[in-house]
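So, here's a batch of structures to check.
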Structure 1
Amino acid sequence: MKDIPSFTIDHMKLQRGVYVSRKDQVGSEVLTTFDLRMTRPNFEPVMNTAEMHTIEHLAATYLRNNKDYMDKVIYFGPMGCRTGFYLILVGDYSSKEILPLIINTFEFIRDFEGDVPGATKEGCGNYLDMNLGMAKYLANRYLEDTLYQASPLNLEYPSN
């Protein structure tokens, strides 16, 4: 079997960032999959499930209510390796083009107060596995250390 493209990225060179993981043609539409890498693979501890779950609920809520992107969001969810998230949008986008959206999303998470949307037994299959404080901390770290100062190092996959 051939390796899938995401397994060919040298994760030892990969920094925190916002990367175009792939683009797929589906009918007349392009779907762009973004790799939102919040921790540096194999160098930093991975995120725990509770904070990832909280980030997932908050980011999905924000993105699906964003007036400019709500009809373009296909998916927002965690990576199995727990180093970040995938965002799939309808449209042919670059990392630089969506950086403001990602910044706004993580500012929403950092500043969020109150009950996490959908964190009820009626609204979620594992509603007790949430950690808002840590989600806010990680969102702020991603903003301060990566998103606010993003450069090609954080917006383009490293060459192998």
Structure 2
Amino acid sequence: MQKKIKLNAGTIAAIMVLLVLIILVRVFQEQLFYDPFLAFFRAESKELPLYDNLKLFGGLAFRYLLNTVLSLAIIYLVFKDKAIIKICTVLYILFFIALVAAFYIVLSTDEVDMLLLFYIRRFLIQPLFLILFIPAFYYQKKVRSENFSGK
């Protein structure tokens, strides 16, 4: 692992472009993805919308994939460390499996917990792991470099 994080102007510009792409995924979410829960949660309805399981899974998976690829690119540009990318990739896959399973388990219950459903879906459709991973790996690098330098 590298000891210091160095971001030049080109790297910062590339990160900005990737962040704009993440924002565009959000801006065009209704055109890009099948997700009847967008309007459902916006309206704060009490009754679940009708949905096609396969199309819903496809929409969630595609959106998660787009956010994951963009997030991994940002993480790579920040840390320039393939080991971190490998760890993040495994974590993204494991989180996707766990979140999709939890999402459909919550949906299949007799009394659907709307708040739980909302937050599970939020982790599936938003790049929240990016916000968690960057500080975590930055802290890890900082602690590791301090331990090696004897501070």
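Match the computed value 3.6 of distance in nm of label points 7 Å out along Cα→Cβ at positions 49 and 97 to one of the structures 1, 2, and report its label. Computed on structure 1.
Each of 1, 2 could give helix-only ellipticity at 222 nm (-39500 (n - 2.57) for each DSSP H run of 4 or more, over all residues; to 500), but the derived value -10500 comes from 1.
If we compute mean count of other Cβ atoms within 10 Å over residues 57-64 for structures 1, 2, which one ends up with the highest value?
Working: 1: 20.5; 2: 17.8.
Going through 1, 2 one by one, mean count of other Cβ atoms within 10 Å over residues 57-64 is largest in 1.
Just so you know, all these numbers are worked out from the coordinates, no wet-lab data involved. Given the structure is predicted, the values throughout are model-derived calculations rather than measurements. Cβ atoms are built from the backbone, for glycine too; each structure is taken alone.
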